[in-house]
Structure P
Amino acid sequence: MLAERRLQVFGDSQQTRDFVFVGTVCEILLDATLRRLSHPEPVNVALNTETSLLQLIELLQSASGQRAEVEFHAPRAGDVRHSRADDSRLRALFPDLVPVPLTDGLRATVDRARSRRRADLR
C-alpha cells in the first residue's frame, strides 16, 4: 500500500485472524528467555481476538492516511475462514502482559516502513 501497489486479497476479506503486534511478540519471547521459561505444551502467541482482513485494511488506511486499492482473488484452497487462538496458556505464563493495541501496532509499523522506505530512496 505504501509502495502504491494494489493489496492482494484472496477471498471476500471477511476471513479473520488473531493479529499480534511484532513488538508484543518480541516482548513475550524476551521475557520467556530472561526467565528461562518453558512449557511442555505449545503456547499460542495470540490474544483471543478476531480481526477481518477488511477491518485490517481499514485500520491500515487510517494509520497511513492513504487509501488502499484492493484486488480480490478467488479464495486459496485450504485457507482457514476464521482463526482465533486460545490465549489461556499465554496469560497464565505472562499475567502482566499488556499487549500493544492493534491500531497502535499498525501505526508503528507504518511509521517504520515509511522510515525504511525513505532511507532506501537516499
Structure Q
Amino acid sequence: MSNMSSYGFEVQVNGEKLCKAGIDSDRYVVTCILDALRRLNEPDELCLTVSGLNSVTGEYPEWVRKELKDGDTITIKVITQDFDAPHRIRPTISKEKMLDNKLQYYYKLREELKEHL
C-alpha cells in the first residue's frame, strides 16, 4: 500500500453507530447511498447502503443495508483508520457472467421496447 491514508466513513443513524467503512488498498471505492424509491403498485422504499469495491482484489464489501423512516438523521464522518470488517463480501463477477447479465438485460429491454424500435 502507498503512504497515503485510505479514507472511509463512520456512519450513524439517529446517533447509533452503524459502521466504520473503509478499505486499506491502493485502489478502492467506498460509497454511502441514500435511496428514496417510489414505484407503481409497490411500497415506497427508504434505504441507506454502505458498500464499496476493492479494485485490487475485485471484491465488493458491504457494511450496511438499512431501511430508513421519516425523521431519521444520518451522520457521516470522514475517517482514515480503524475500519470495521464488512458484514459481507461479494466476490468479483467474471467477465462471462457480466456479459451474460448484460445480454439478459438487453433482451428484456428489446422485448419491452419492441413497439418503439
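Just so you know, all these numbers are worked out from the coordinates, no wet-lab data involved. This structure is a prediction, so every number in the text was calculated from the model and none was measured. Cβ atoms are built from the backbone, for glycine too; each structure is taken alone.
Some values worked out for this structure:
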{"item": "Origin of the value -13000, where helix-only ellipticity at 222 nm (-39500 (n - 2.57) for each DSSP H run of 4 or more, over all residues; to 500) was derived from one of P, Q", "result": "P"}
{"item": "At a computed 1.9 (distance in nm of label points 7 Å out along Cα→Cβ at positions 47 and 63), which of P, Q", "result": "Q"}
{"item": "Source structure (of P, Q) for relative contact order in percent (Cα under 8 Å, 6 or more apart), computed value 26", "result": "Q"}
